[in-house]
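Chemist: Below are structures written as structure tokens.
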Structure 1
Amino acid sequence: MRIAFYCSSLSWGGLEMNVLKRAQWMTNRGHDIVLYCVKDTQLFLEASNNGIVRIQTVQRNKKSFDLRNAFRVKKLLQNEKTDLVWFADKRDLSLIFLVKWIWLKSLKVLFQQSMQLGVNKKEWWHTIRFKRIDFWIAPLNYLAEQVLNKTHFPKERIHVVPQGLEVQKFLDELPSKEEARSYFDLEDKDIVVGMIGRIDYAKSQRFVMDVVKDLQDEFKCLKMLMVGNKTEGEWEEYYEEIVKEIQDLKSPGTIKLFPFMKEVGYFYKAIDIFVMASKNETYGMVTIEAMLSGNKIVGTNAAGTKELLDNAKNGYYFNWMDDSSLKEALKHILTDPKTADEKASRAKEIAVSSFSHENELAQIEEIVQS
């Protein structure tokens with residue numbers, strides 16, 4: 001099958017990384033893959049450096065009715081004899097809609113959802129564009145429900161397929177707990193609460209930090225590790241407040257902040273309890289990584305985190321920005337470690353069996369071929 005992965009984004013983040021990963025993985029599975037991206041973007045450079053996928057360069061399309069650019073893309077897809085266009089950036093929908101609606105009516109289109117829908121999209125102009133999508137891939141059930149409730153998209157074309165990662169590679173690259181603790185200057189006796197991701201208000205690091213500080217009088221071995229960079233141009237004052245609060249601690253070293261690192265396994269093996277405190281985490285790949293690492297997990301009772309924790313079978317819930325709720329969840333873990341360990345073991349089993357990239361791609365192949 002000849003598949004075009006289309007992404008005209010100028011940014012470099014989770015969405016673009018996922019597009020490149022899936023293009024590489026599908027190439028490794030024997031498909032003829034072409035990546036369509038904008039020249040000199042980070043996505044283009046990363047794809048060029050690894051040389052795994054072929055590249056066609058396109059322009060960043062306008063938000064709507066970019067007919068001239070759509071004609072260029074049509075010619076590229078036609079020359080490549082493309083069977084399927086796979087995209088994840090909703091901004092690309094308008095252009096792909098034009099290509100299929102006007103010219104390549106037999107072209108198959110797959111949209112891999114990465115964000116929540118937010119407002120209703122039932123207007124005629126949304127409906128007519130959505131109808132050109134043959135396969136809508138939602139990573140979780142609640143996102144599929146959003147599509148049903150907020151659009152007129154046909155139910156039979158919606159498929160729930162969790163986004164995966166290279167499970168065995170991730171597990172093989174995990175360091176020992178001793179190595180990880182040494183890296184962050186933590187002791188074996190410490191009970192470590194951890195958070196990973198960019199530092200901004202929506203991620204609620206300061207809220208979790210203040211709750212941990214309150215609990216440290218009762219649980220003397222409790223510490224906190226945060227790994228992440230500040231969001232450039234945004235929330236810089238929030239970041240500086242966290243840094244100052246750490247510097248002013250009465251007990252230095254009980255809360256630590258490290259810049260983001262590629263070797264994330266050191267973070268997961270250094271901590272005992274992973275906290276996902278975002279209000280509306282769409283999917284939460286870091287939560288899945290924490291599950292694979294065997295961490296005990298505490299997450300907000302909302303969005304993707306709620307579904308991943310499976311009615312508290314895989315971890316503990318708390319209400320967003322509710323300090324008493326988070327304290328209660330952490331105390332459950334600290335005072336009943338046996339139950340917490342059982343939940344962590346179940347979460348790891350689920351992650352290994354359900355969130356591998358091989359499972360994801362095999363399901364999508366089956367959906368497309370059928």
Structure 2
Amino acid sequence: MHRDVYAIIMAGGAGRRFWPEGREARPKQFLKIVGNETMIQAALRRLSPIATGEQILIVANECHKHLLVQQLRGVPLRNLILEPTGRNTAACIGLAAIHIRKRLESGWIEDKPTSASDFRSGNCRDPVMIVTPADHHIEDGEAFVKVVQAAVEAAGETAQLVTIGIVPSRPETGYGYIRLGEELGRFRGTKMYRVVEFTEKPGQDRAEEFLRSGSYLWNSGIFIWRLSTILEMLKTYLPYLYHGLCEIERAIATEEETTITRKVYEGLQSISIDYGVMEKSDRVAVFKGEFGWSDIGSWAALEEVLAKDEDGNLVFGRHVGIDTQGCIIRSPKKLVATIGIEGMVIVETDDVLLVCKKEKSQDVKKITDLLKREGMDQYL
């Protein structure tokens with residue numbers, strides 16, 4: 001049976017580790033961190049060979065609607081799914097899933113009428129969902145498309161919860177890990193493996209052990225599954241969240257949709273899809289991904305994806321330096337002059353100057369917490 005493909009871009013993250021350039025009003029996914037596209041524009045472009053524009057949905061906070069409209073001009077307005085508040089990835093993914101189910105049951109998709117009884121009895125299309133964050137960097141788009149297409153085929157044929165694990169290049173302590181099990185089959189010539197377990201961010205010694213073993217992959221946060229499969233898993237493992245989503249689903253396309261979505265969403269459990277579903281299910285499989293992936297989780301992570309100058313510096317803007325090595329300097333308007341520094345991050349905006357050691361760049365979000373406590377919201 002032919003299955004449609006829906007691609008879901010999760011764009012609700014706060015991106016606080018990219019402060020001060022990333023703000024509540026314009027978080028990381030709406031910035032041009034690498035290259036001339038914003039991160040969400042790059043995510044949309046990567047998915048275009050896999051899903052049609054009508055079947056790419058973006059889930060984001062309602063306060064960023066103007067940015068979505070501004071940056072994603074080719075996306076239909078009805079494909080922007082707005083969250084009243086952030087409730088982590090399980091709610092985000094579930095919200096997208098019920099919107100897709102509602103479209104199918106209501107016959108919203110032109111020339112493809114369906115009914116609720118058809119969907120629930122399995123007699124109509126059961127589309128495959130691709131779920132990907134908006135704020136990750138992928139170097140090799142063709143390799144990404146190849147492995148995702150293999151995963152789409154696998155998810156459609158096997159009803160597994162499929163994820164993509166990244167072949168690790170270093171003993172990274174900032175990522176979660178996936179332990180590989182036996183091979184489950186090949187799809188489009190690409191091997192799929194059973195997932196034995198998920199491991200959260202390990203310490204240095206354990207990360208080195210994982211790298212040596214060759215049996216662990218980084219958890220990319222990219223998922224592929226049938227619509228019916230993820231709805232079944234949400235109902236099984238997160239029943240209260242699922243029933244709340246169903247209440248929202250009944251209101252979609254009615255005059256009460258916005259009111260009910262806001263009321264119900266506020267009370268939904270805030271839990272990741274990893275904790276809520278993936279770590280509990282015995283139907284999880286993984287493909288290996290080798291396409292130059294990085295979640296660019298901090299300013300220091302830019303060194304993973306961009307070329308440095310002869311002194312090991314990454315410079316965006318104007319800089320003159322003496323005895324300056326291994327620094328990240330971002331100043332689009334002002335000249336930055338440095339003498340005798342090493343391993344520093346310097347980021348300048350109109351109202352803020354950030355200076356920190358590279359190894360502390362993951363802690364930038366602690367500054368935003370401090371600003372919030374001090375009532376300095378104008379800098380957030």
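Chemist: With distance in nm of label points 7 Å out along Cα→Cβ at positions 159 and 175 computed per structure, which member of 1, 2 shows the largest figure? Before the final figure, lay out each step's value.
Modeler: Numbers: 1: 4.0; 2: 3.2.
Answer by largest value of distance in nm of label points 7 Å out along Cα→Cβ at positions 159 and 175: 1.
Chemist: Once relative contact order in percent (Cα under 8 Å, 6 or more apart) is calculated for all of 1, 2, which comes out largest? Present the calculation step by step, with values, prior to reporting the outcome.
Modeler: On the way: 1: 13; 2: 19.
Biggest value here belongs to 2.
Chemist: On FRET efficiency 1/(1 + (r/R0)^6) of positions 63 and 335 (r between Cβ atoms, R0 = 30 Å, to 0.05), which of the structures labelled 1, 2 is highest?
Modeler: Top value of FRET efficiency 1/(1 + (r/R0)^6) of positions 63 and 335 (r between Cβ atoms, R0 = 30 Å, to 0.05) goes to structure 2.
Chemist: Check the numbers for mean count of other Cβ atoms within 10 Å over residues 15-22 across 1, 2 and tell me which is largest.
Modeler: Comparing 1, 2, the top value of mean count of other Cβ atoms within 10 Å over residues 15-22 belongs to 2.
Chemist: Hey, another quick one. Could you figure out which one of 1, 2 the value -9000 for helix-only ellipticity at 222 nm (-39500 (n - 2.57) for each DSSP H run of 4 or more, over all residues; to 500) was computed from?
Modeler: 2
Chemist: When volume of the Cα convex hull per residue in Å³ is computed for each of 1, 2, which one produces 152?
Modeler: Derived from 2, not from the others.
Here, each number is a calculation from the coordinates, and none is a lab measurement. These figures come from a predicted structure and were not determined experimentally. Cβ atoms are built from the backbone, for glycine too; each structure is taken alone.
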